[in-house]
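Asker: Before anything else, here is the set of structures, which you'll find just below.
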Structure I
Amino acid sequence: MNSRTVTPANSSPTSNFITHFITLLLFWVLLNGSLANDVLIVGAVVAFIIAFFFRGNLAWFSELRLTPKALFTTVAYILYYIKELVKSNINVASIVISPDLPLNPGIVKVRTKLKTAMGRMLLVNSITLTPGTLTVEMDGEWLYIHWVSVDSPDIEAATAGIVGGFERYLEVMYG
């Protein structure tokens, strides 16, 4: 694995550090659900330490677009993911309860339009964490996914069925 990081041409190490610090502090506040002074102080210290010591390894944090549209889309993505999670849980549970349902397991090849590492990572994790699908391999723009019930072996149809919904939100958030 290459330990070098590539810094975008329009960003300096200082602006990357500040972006990482603010992002980490925001996550801290969201996880704690409090703006109390002690929570903010501990969060600021921890965010500073992480951003300082890992400043060359947190480049994927800076890929999130900090626009109102992207932030709104992030909330919509979470809601969409929850809906897909419930839907796929019900689907897999019905397969388990009624073993006579037709199963058609297989590995399908799908294509992603996402270009950023963070966008692809979220896509792959969202697919894997949704019951009935498991990302087996990622090779550039191609994902190989084990699907419990393959609806179509066609790449375009499989891409639309598995990746399309998640990608719609992730494109706005990460590009």
Structure II
Amino acid sequence: MSRAMTYRYPARAMVADYVRAVLGVACTAAPLILMDLPGLVQAVLAFLAIIFALFGTQAVLRQATRILVSERDIRARPVGTQLAWDSLTRLTLAYFSVRRDGRSGWMELKVQSGRRTLRIDSRLEGFTEVVRQATAAASRACLHLDATTLSNLANLGIGVGMGVEIGTAPEPGTGEHG
């Protein structure tokens, strides 16, 4: 890949978050505006309205985010996070289920270089290709991948290269990463 590929979160993938945010703000702000409530109830509802508004803001920012992946690095714009593949220190791929049977949920890729971390969830168009590029970089860096990450990679149909060490990732800050 000679040029950076650009990936984004499509609006249709963000609709549920927008609906949750709007409903949450409406259900918490409406009583504040329309009713005379005790101070403690007002404080709780105001706090919840702020939380829902922040959630909505996060959804807007996520949809505005562009993930650029090149042979050299991965970047998130407009937030400005940039990680060089050759300095990758950790990669995890987690699955979060919303049902007990595990059938419904999402994945989150976390790539780290020193203290800089970039998290990408599976709503991103091209998520599997981004995970594939990150896994190749982890292989070149001989990173340890935990069993959960290996299982989730297999579920995506992504093979692990010979450079990846299978096992439990070392504790952050131990200096061991390859």
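Asker: Given that distance in nm of label points 7 Å out along Cα→Cβ at positions 65 and 105, derived from a single structure, equals 3.9, which label among I, II identifies that structure?
Answerer: Going label by label, the one that fits is I.
Asker: Consider the structures I, II: one of them gives 4, 17, 28, 26, 15, 7, 3, 0 for P(r) over Cα pairs in 5 Å bins from 0, in percent, for residues 89-152 alone as calculated from the coordinates. Say which.
Answerer: II
Asker: So helix-only ellipticity at 222 nm (-39500 (n - 2.57) for each DSSP H run of 4 or more, over all residues; to 500), computed for just one structure, reads -14000; which one of I, II is that? It would help to have the intermediate numbers written out before the result.
Answerer: On the way: I: -18000; II: -14000.
This value belongs to structure II.
Asker: On to the next question. When you work out volume of the Cα convex hull per residue in Å³ for each of the structures I, II, which one comes out largest?
Answerer: Greatest value across I, II: structure II.
Asker: A further question on this structure: For relative contact order in percent (Cα under 8 Å, 6 or more apart), which of I, II scores largest?
Answerer: I
Asker: For distance in nm of label points 7 Å out along Cα→Cβ at positions 25 and 129, which structure out of I, II has the highest calculated value?
Answerer: II
Since every read-out is calculated from the coordinates, none of them should be taken as a lab result. Remember, predicted model here, so these are calculated numbers, not experimental data. Cβ atoms are built from the backbone, for glycine too; each structure is taken alone.
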